[in-house]
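Structures are listed in the sections that come next.
No value in this document is a laboratory result; all are computed from the given coordinates. What you are looking at is a predicted structure, and each value in this text was computed from that prediction instead of being measured. Cβ atoms are built from the backbone, for glycine too; each structure is taken alone.
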Structure 1
C-alpha cells in the first residue's frame, strides 16, 4: 500500500509563483522539478510563461491526476510530466531548478539527496520553509492574502560534509 502524504496540499498563491519564477530567472532551457507538486500550478505557469519543461512528483494520485488535467487544459502537457512517486525515493539529477513547498523537517530530510543528486549551479527554491543551517542566498517576503516567504539556494561546487 502506498505511503500517505506527509503534508496536506496547500496551493501556492499565483503571485508567489510569478515572483518565484522571475527570481529564479526561468528560461526555455530549464528543467524544473517540483517535489510535492500538488496541482502542478508552478510547473504549468513556468511552461506557459517561459517555455520551461518540468517534472512534478507527488505521492497523492488525486493530485497527479488534477495536475495532468490542468496541464492538458493549459496546452502544456507536452512540456510537463507528472509522476506519482515518493519524492524521497525519486531521482531528479537532470533538474536545473528544484521547487519545494514542504515542511521544515521534510526539507531537512530531503537536503542530502538534493546535494547528492543535483549538479553544481542547480537552483533550489522553497516556499515558506528554510533548510536549517544551510543559509539561503536570497529571501523574499511577500504580503499576499497571507504572508509567503520564498527561499533561494544554488547547489555549490564543493560540499563540505
Structure 2
C-alpha cells in the first residue's frame, strides 16, 4: 500500500506483515494523492513526483497544476494519467511523450475531488467536484458528454458499478 501524508512524505506499507517498508519526503507541502503504476514499477505522488518504488529513485518531477492535486487516475492500457486539482482542472499526461500534457478538461467551478476511468469504456471517465456536480468526459473531447446535477453539497467521490 502507498500512503501520502500531510507532512509531505509518502510511505509504502506491506499490508500482510503490517510493516512500513519505505518512507521518503516528496515535498514540504501536504501530499494529497499517491498512486502505484504497477506496469512501470512507479509510484506517483503530489504535484507530480514519479519514483521507482523499488529503488526510490525519482524518475520525473514537474508541477502539474497551480493548486493541490486531489486525484490521479492511471489509464489501464495507454501511457496516460489523469490528474484533478483544486485549480478546477483535469489534465491528461502522456508519459511516453515525456509527460506532455495532452489535454486539459475544463468545466468545473470548484475543486475536482476525484476522477475515475470507466472500466467498460477506457476512453470515458467521470469527475466529482465540490461544485455539486458529476461530469462524464470523453478522451479527446474538450467538453463533458453530460453533467449530473442535483446534489445539495459538494461531491467528494464516485465509482463505477462493474
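Thinking of 1, 2, which structure, once Cα extents along the principal axes in Å is computed, gives back 43, 38, 32? Considering all the candidates, the number was obtained from 1.
Identify the structure, out of 1, 2, from whose coordinates helix-only ellipticity at 222 nm (-39500 (n - 2.57) for each DSSP H run of 4 or more, over all residues; to 500) was calculated to give -9500. This value belongs to structure 1. With relative contact order in percent (Cα under 8 Å, 6 or more apart) derived from the coordinates and found to be 19, which of 1, 2 does the value describe? Here the read-out was taken from 1.
From which structure (1, 2) was FRET efficiency 1/(1 + (r/R0)^6) of positions 94 and 142 (r between Cβ atoms, R0 = 35 Å, to 0.05) calculated, if the value obtained is 0.75? Write down the numbers at each step before the final one.
Values: 1: 0.75; 2: 1.00.
Considering all the candidates, the number was obtained from 1.
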